[in-house]
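Read the figures in this text as sums done on the coordinates, not as results from a lab. Everything numeric here is computed off the predicted structure, so don't read it as measured data. Cβ atoms are built from the backbone, for glycine too; each structure is taken alone.
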Structure 1
Amino acid sequence: MLFSRNSHIYVYQAKTAEKQKENREEYRIFFLQVQMLCAIMRVSTSGYDRWRGRGNMNESIKAVHLTHTSGALSDVSAFGSSATAHAVSFHCGVPSYEPTPLADLRHLAAGLGLGRLAVKDESVRFGLSSFKGLGASYAVARYLSQYLGLSEGEMTYEHLTQPEYRAQLRKVTLVTATDGNHGRGIAWTAKIFGLFAHVFMPKGSSAERLANIRGLGAEASFTTYNYDDTVRHAANLAKEKGWVLVQDTAFEGYTEIPLWIMQGYTTLAHEAAEQYGEAPTHIFLQAGVGSLPGAITGYFAAHCGAERPVITIVEPNRADCIYRTAAANDGTPHFVTGEISSIMAGLSCGEPNPIAWEILRDHADHFVSVPEWVAAKGMRILGNPIGADPRLVSGESGAVTTGLVAELMQNRSLDYLRDRIGLGKDARILCISTEGDTDRANYRRVVWDGLYPSY
């Protein structure tokens, strides 16, 4: 355990050494048994460890706590009542819209020693198996309204799809970079508004996710770049060809559309707040570039003020740019560079969205970086409910927050972090399962075959 502090920041790292030592010894004994069996059967053991998918045993759960001092905080009015009402009103006019369910996992909460644990299930959003269609559709609708010279009140699905605009809108071509879910949201948005779309995916992305995007009519292809360089590739093409870049991260000279995307996510936050009833005491949010957690944090900060829930941001060890930025606490973003390989594909981003980071810096409380097996644990928990709890099919990026909550409550080496966050019998927790099994083959490798065991 490593713990350090200064006036503004607490850093906590749980190596979980005892657990890892125990796991290694258990695995050593088991592997010797496998070797003996394979010797009898004349079968090679090469690749067995790779099949087990244990990953890097040096990966650990790391956490940073930021204490918010008095002074000017980042403005969250863009996620307040007026902006939320506008986003909700637009989405309600989309024919396939309906609020996604909030799964109340009462038996799991009781088993973990929590007051309440509810998970918002985004696997059924617009038939896209993720929340991304909310931001994509709202941002594109805002852009099209400006393009056509329409008033704010005319920004409705019904109005934008009028035959009189069809010829003008066919001149609009969208372009984006994605690991899969955002691109699928863009492809669907292009289809409902009658637009062309080009989608680029980083190397190593899922072939199934590529096929899903193409199935909606968009042009889609793999690049030879990582995610962040694929974003730059899409941005360059937008400049060269006059396409409209619809990206959920901001950079210098490009902030309007990313903010619109984030505002589109407030519909999710509004639904969750209404469905939860009593206010949650804690919210756990996963982060890639940070747009979703920035939007949800902004919403609760704007609507609840000082009474907002305790907010914890979760990232994979292998792409924890927001955690690193929080840990450095030096006023500059910190990137994860090079090739990023995580089962949490939707979170495999190396550069934080500066709009989102400002909100998270001032209004989120804890930043946690986790190993791969935490996401796998969450997938298995949600897919195998206790008692009468509903079953959730949650993908790698969707399940990581539930996996972390469970680990915090079950692993004694994490007692300090659990207490620091304030989890116990009075805690009312909200998590968001941001995706379903968007890569079904990998989902089965984790849930069926035990890839990335958490014992």
Structure 2
Amino acid sequence: MANYKKDLGLKESVAVVVSRIIGSGIFRTPAPIMALVGCTSLFGLVWVIGGIITIFGAVIYAELAAMLPKSGGPYEFLKEAYGPYIAFIRGWAMFFVSETASIVAVALVFTEYINAIYIIVSGNPFNLITTFTIAFCTIWVLTIINMFGVILSGRIQVFFSIFKVAAVGGIIGITLTGFSTGSINHFSENFWPSESSVWTNILAVGAALRYAFFAFSGWEGATYIAEEVKEPQKTLPLSLFLGIGGVMLLYLGANLGYLYQLDINSIKENKWVATEAIKVVLGASGGILISIAVSINAFTNISTQILCKSRTWHAMARDNLFFKSFGRLNSKYGTPNNALIGQGIWATVLLCCSIASAYFQTGLNSNNTYETIIDFFSATSTIFNLLTFGSIFVLRKKWPNKSRPYKALFYPWSMIIVISLYFSFLVITLITAFIPSIIGFILTLSGTFYYYYRAKN
């Protein structure tokens, strides 16, 4: 059996983390977040909570990744902590619910920002057929690129992670220095929630966290390619902290820039918030330029997701827990091409479902596909995140003497904090997005039949 090639160093690993996080979220999620909370104080609180959970989650993942530097990321952690069934169900859910759906979500954002350019130029928006066509082609072009080896993909990540940072930095610089168009009053207007009910505000923040978590998602990306990383025990923890720390600073600056240039209603009503903020300062030409930059960011994020997530399906197949054909590596490029193709096929199915759902809700000109796909996988992802965070406790009990090149800071409080926050979020998600959550659960549990079928055969 072919083995992975250790071609990725710290630079490439940090690039993977940065490229996985900065994709669509910071450019697309401010609108639904503000629409839910309706004031600047809760808007800021949502981003702070999302950042805190990301930090504590990274602390835990760093120990797990350094202890178990195997491709597949959380799948490997869960397998060792809880056994093959839980690991399998998590991998099954990743494939059929959360991770492949995330690829679709970012492909839709890529399409939306291409749409934003088209609207500025022509005045006419895309319909759902055009949206589907562009998203479909994007997924498959990048799938094919990732079939030609990790060196090519790694170099792409380094180049475009630099571009992503520069693009977000450009947004920050332009929006925060646009003194003639910006207003500090945007921060104080509607600062407190108009709704007096504490419970209503809690539900609003919890629902908004679905989109903030998606904006921060991907920080664990380097753990999926652990077997292709040089000195993973040192490289993986460092890449997590460097990548996350840098992105969080960029997110803070970008949201400050949006609020400086746009009032609350403008953020609520414009899905392309980055484009609208730059248009205020530089006009239509600036809107086109930033839409191009955001489109490129989303495009490369999709590539990173396709690269990283296919390794999980390969790792599962290698352990005889998933479709057997996914366990083979291409002899020339050392890439899991069958897993990549299977991933692309299911992403296409989910894309078709999201387009159909949007059509039946609001018609051919609907633009709510992004929110629909995120609501679908949020609860399922949260359950398995809880199990993954808890695995640090299980493995410390199971393997008290195993070498841990890195130990989680502030343990056990770091684990307790992140699990408590995630559990609270799960409860609120089940309240505010019940039907999409149930669909995700049903698809997840359907894997039980396949698991026991494989066990018997």
helix-only ellipticity at 222 nm (-39500 (n - 2.57) for each DSSP H run of 4 or more, over all residues; to 500) gets -25000 when computed on, of labels 1, 2, structure 2
Which of 1, 2 yields 63, 44, 42 [Cα extents along the principal axes in Å, calculated]: 2
Matching 22.8 (mean count of other Cβ atoms within 10 Å over residues 257-264, computed) against labels 1, 2 points to structure 2
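So if we calculate relative contact order in percent (Cα under 8 Å, 6 or more apart) for every structure here (1, 2), which label has the highest result? Mind dumping the intermediate values first?
Details: 1: 21; 2: 35.
Result for relative contact order in percent (Cα under 8 Å, 6 or more apart) over 1, 2: largest is 2.
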Identity of the structure behind 2.4 (criterion: distance in nm of label points 7 Å out along Cα→Cβ at positions 193 and 233, calculated), options 1, 2: 1
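If we compute mean count of other Cβ atoms within 10 Å over residues 121-128 for structures 1, 2, which one ends up with the highest value? Kindly include the intermediate steps, with their values, before the conclusion.
Working: 1: 21.1; 2: 12.6.
The structure with the largest value is 1.
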Re semi-axes √(5λ) of the Cα gyration tensor in Å, for residues 241-400 alone: value 25, 21, 16 computed from one entry in 1, 2; matching entry is structure 1
